[in-house]
Structure 1
Amino acid sequence: MKNKPTYAIASVDSALLLATLLQQEGPMRVTDAAERIGVSGSTAHRLLGMLVYRDFAEQLPDRRYGPGPLMRGGPAPQAAVAALRDAALPHLRRLVDELGETANLMVLAGSDVRFLATVECDHVLRVGDRTGRTLPAVSASGGKALLAALPPERRDDVLGGLDPAGADRLQRELRGIRRRGFAVNDQETETGLTAVGAAVPTPPGAPPAAISVAMPRARYSRDRLPEWGAAVTAAGAAIARDLTGQKTA
């Protein structure tokens, strides 16, 4: 996982995160933007103004802000991503209530997974918000679950960047993931962090997606792995059912 720069500039971080959210989810109001990135309304308004000035955003006739000329397009249609996030959030919250650990939603973005939403647990020591960040699909729990569920030709496109030995090891792991229905990332992306992920069997038109629960390694127990795996697998299936209901409503 990428480390945060030693001399991070909070305003730049917030602006980049906001631009990413506009691209992924589409238009939002100032109040929505402020809530999504955790800043005041006045700060969100200033950030959006700068994004508009540099063509990363534009203000729409209804006074919402959408992606500007430099940000239009992307790996998945905005409406589909927004619908996925809306369908997933209630299930992420239920996972947090049930398991007591942070829950995430992610989509495939090339050879990475990009986090669309996080619901944090209440523990003082916990995995924080990952929204807008990316991880290698071959290492993240949700990424591996996604790869296991992909058609072989799409999966091979991602695995093409690995050396032959690494690709063989991952293919064996993916076969195990398909058998049991969930994947584990035990400190592969970040020391001291473990996650359990499952694919969301999204309907046609929705981006390939996965969910995960993530926890400090100190709270991980192999005895609870079947419980965590069953919970994320069931939540992924429930999200897919809700998405299918949206498309047929």
Structure 2
Amino acid sequence: MSKLKILVTGMCGRLGTVIGEKLNQDFELTSLDLTSKKGFKSYTASIACLEAIQPAFLSQDVVIHLGADPRGEAPWTSILENNIIGTRNVFEAARIAGVKRVIFATTNHVVGYLYQQNNLYKSIFEGTLKDFNVKIPQIPNNSSNPDCLYAVSKLFGESLASYYHDKFKMSFICIRFGGIEVPDRKVNDHPSKRAVWLSHTDLAQIIKLSINAPSSVGYEIIYGISNNTLKVHDLTSAKSSIGYHPVDDAG
């Protein structure tokens, strides 16, 4: 049985590198980035140019869209070109090529201002929390309180995904990723890291489940974090929609 063909934009970045290491045996992975990815079939082009990237999408089964300027302090010109125009171009190229599913990497920063407005969350992210056994209310997947233009651009992508699903009947799974460590390690040095940590094992699990999710999964927003004791994001939707059950805990 032939492997599913998966195009990964931004594969040279942190998430893309781990995905390549973890899933290369299960899928036929192709990279689309500004530079080639060693060991993988690669297309080199800017996602800001639709015509330049279209050949990469031909015959692909699923697209994982990681490519973006991830800097919280990135200037608007870069956010516009890479995260807004680029995301639209990736979705449009997928549509033109007949790709039925796109996995879109969004971010926990889309609810970043909630961390500052809620006293309990604030104590976690400022590192002043004393009682690590306190019951923590979970932030639902429909919340949006972005803390930077990068996060605003990811909310744009989530909305654009909803439009493409409704208009063109494509499947979109938007994953609000927390933080990964390279190399993989548990983080117990600061509560904020322990709240949003995602292990490499759980990253591989959530991506693989998203790729293989049934076609009935049309549009979902889920959080991509591990089963952390201090987690503040609700994993209910991730469990019910794609069967995600993280196995690791930052401690």
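The numbers here are math on the coordinates, done by the rules we state, and not lab data. Note that the structure is a prediction, hence the values are computed from the model and not measured. Cβ atoms are built from the backbone, for glycine too; each structure is taken alone.
Ranked by FRET efficiency 1/(1 + (r/R0)^6) of positions 53 and 213 (r between Cβ atoms, R0 = 41 Å, to 0.05), which of 1, 2 sits at the highest value? Please report the intermediate quantities before stating the final value.
Working: 1: 0.55; 2: 0.95.
Result for FRET efficiency 1/(1 + (r/R0)^6) of positions 53 and 213 (r between Cβ atoms, R0 = 41 Å, to 0.05) over 1, 2: largest is 2.
Can you spot which of 1, 2 the value 6.4 was calculated from, given it is mean projected area of the Cα convex hull in nm², for residues 141-220 alone? It must be structure 2, since only it matches. Source structure of the calculated read-out (distance in nm of label points 7 Å out along Cα→Cβ at positions 61 and 157, 3.6) within 1, 2: 1.
Which of the displayed structures (1, 2) returns the greatest value of mean count of other Cβ atoms within 10 Å over residues 21-28 on calculation?
On the way: 1: 21.4; 2: 15.0.
Comparing 1, 2, the top value of mean count of other Cβ atoms within 10 Å over residues 21-28 belongs to 1.
helix-only ellipticity at 222 nm (-39500 (n - 2.57) for each DSSP H run of 4 or more, over all residues; to 500) computed as -10000: which structure among 1, 2? Matching structure: 2.
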